[in-house]
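Q: See the structures that follow.
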Structure P
Amino acid sequence: MVTSHYTINDYSIPLNFKQYQRKKVFKNNPKKFRDKQQLAIELINEFTPATIILIFY
């Protein structure tokens, strides 16, 4: 499992995940295999930063 988290100080909020499967699972279709680094890059590219800032007093 490859996960992405939003971290603020000591808090970590899970945002998204992608399931990693070993290369041997894709022996019939090797073009679909993605290693953990490729999955992580996809998560980074899919990230959309928050556009609304909320301030609590």
Structure Q
Amino acid sequence: MRFHHLAGRVWFCPGDPDPEAVQAGVAVVADERGSVMIDAGQSPAHARSAVEAA
């Protein structure tokens, strides 16, 4: 899982391009005060792996 800088404070990790693999994209919005992860994922395990990668 790899995050890509989109713009400003926004980083994005795209979902899996393989239609057979279920892994939605996630985004992180961060600044000096903290961060928010936006996850439209499929499971708590997917969210944990995104947090570990960020």
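Q: Which of P, Q yields 37, 21, 15 for Cα extents along the principal axes in Å, as computed? Write out the running numbers ahead of the final one.
A: Details: P: 57, 21, 12; Q: 37, 21, 15.
Considering all the candidates, the number was obtained from Q.
Q: Out of P, Q, which has the highest value for distance in nm of label points 7 Å out along Cα→Cβ at positions 12 and 28?
A: Once distance in nm of label points 7 Å out along Cα→Cβ at positions 12 and 28 is worked out for each structure, P has the highest.
Q: Kindly point out which one of P, Q the value 3.8 was derived from, the read-out being distance in nm of label points 7 Å out along Cα→Cβ at positions 20 and 36.
A: Label of the originating structure: Q.
Quick note: the coordinates plus some simple rules give every number you see, no bench work behind them. Keep in mind the model is a prediction, meaning the values are calculated, not measured. Cβ atoms are built from the backbone, for glycine too; each structure is taken alone.
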